[in-house]
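Listed below are the structures to be examined.
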Structure P
Amino acid sequence: MNLTHLDNNDRPKMVDVGGKDPTKRKATASGIISMSKEAYDAVITNSAKKGPVLQTAVIAAIMGTKKTPELIPMCHPLLLSGIDCDIEELPDLPGFKLFVTARLDGKTGVEMEALTGVSIGLLTIYDMLKAIDKGMEIQNIRLESKEGGKSGNYQRQ
């Protein structure tokens, strides 16, 4: 089996996408953070001591999406055309579900960027609320959908 990130001498390499044609690409990822009712209420009432938790998490998610090639060794630096974030309140959990969508016209996909954005956004929520609840759990970070590229479209069922 040929692994795309190893050369003929089994040394790590970045895949050469130079011969590929640019296409429209889009990926959406999501993840959940569960927490105590006290921590959830601090977010909803905007009374967390470190400031506006969800707004800060969105900024962090955008930054994480943009910084992916600095964190994941084989990811290409990309000229992203857009990043959208959405946060769903989950009062029965209690917690929040973060969605990140990354888009570009390019030669490689943006799945890792969307997944990294979700991870960094959720870690930011944890950081801002850890004084209230150190037992928070980040879970179910996953790709929801992707469009474009050689492998085609994917939609989680």
Structure Q
Amino acid sequence: MTKNHQIQSDNISKDFLWVERLSNLLDSRFRIGNFRFGLDPILNFIPFAGQITTFFVSLCLVIVMYRNGASSKLAVKMLLNITWDALLGSIPLFGNIFDFFNKANNKNINLLKEHYYDNKHQGSAKGILLVILAVFLILITAFIYLMYLLTIWLIQFIF
């Protein structure tokens, strides 16, 4: 192993440890009985600001690991986890409950461990992104079609 490779490996280990500690703080730092939770669900009680704050902290964690060699496929999976957490967590009342049980940052740590230690989630994210794009286009098309049907129905109803 070259000295440069050893330095890079040490940096990844330090950043991974930092990311793991911050993820633990966000998702599972506190305990009541056997139930663990972190700052994420607590901050979600502050409308908008809490959800936005935890999303950007989670996003920073993904960026740090992507800069340290996480594959694009892994980065997309991690981004999907935090986006799903942010979207569902932003729904009033349901989002508060959801954030106590969905631990996106802990899921991302597990993905990182699988990536770095088990060599999983390697490769390109093109397949995942194409599926997301296809689903998104289908949803947009369905929405436009439903709006068209609603418009026709309203016109017939009025006249």
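Computed from the coordinates by the stated procedures, all read-outs in this text should not be read as laboratory data. This structure is a prediction, so every number in the text was calculated from the model and none was measured. Cβ atoms are built from the backbone, for glycine too; each structure is taken alone.
Here semi-axes √(5λ) of the Cα gyration tensor in Å, for residues 47-102 alone has been calculated and equals 26, 13, 11, so which of P, Q was it run on? The read-out was computed on structure P.
For which of the structures P, Q does the calculation of distance in nm of label points 7 Å out along Cα→Cβ at positions 87 and 119 return 2.1? That value comes from structure P.
By the measure distance in nm of label points 7 Å out along Cα→Cβ at positions 71 and 95, tell me the structure among P, Q with the highest figure.
Once distance in nm of label points 7 Å out along Cα→Cβ at positions 71 and 95 is worked out for each structure, Q has the highest.
Kindly point out which one of P, Q the value -26000 was derived from, the read-out being helix-only ellipticity at 222 nm (-39500 (n - 2.57) for each DSSP H run of 4 or more, over all residues; to 500).
Numbers: P: -8500; Q: -26000.
Among P, Q, the structure yielding -26000 for helix-only ellipticity at 222 nm (-39500 (n - 2.57) for each DSSP H run of 4 or more, over all residues; to 500) is Q.
Among the shown structures P, Q, from which was the value 11.4 of mean count of other Cβ atoms within 10 Å over residues 31-38 calculated?
Details: P: 18.8; Q: 11.4.
Source structure for this number: Q.
Taking distance in nm of label points 7 Å out along Cα→Cβ at positions 23 and 127 from the coordinates of each of P, Q, which one would give 3.6?
On the way: P: 3.6; Q: 2.2.
Source structure: P.
Ranked by relative contact order in percent (Cα under 8 Å, 6 or more apart), structures P, Q are topped by P, which has the highest value. Could you tell me which structure in P, Q was used to calculate mean projected area of the Cα convex hull in nm² as 13.0? Structure of origin is Q.
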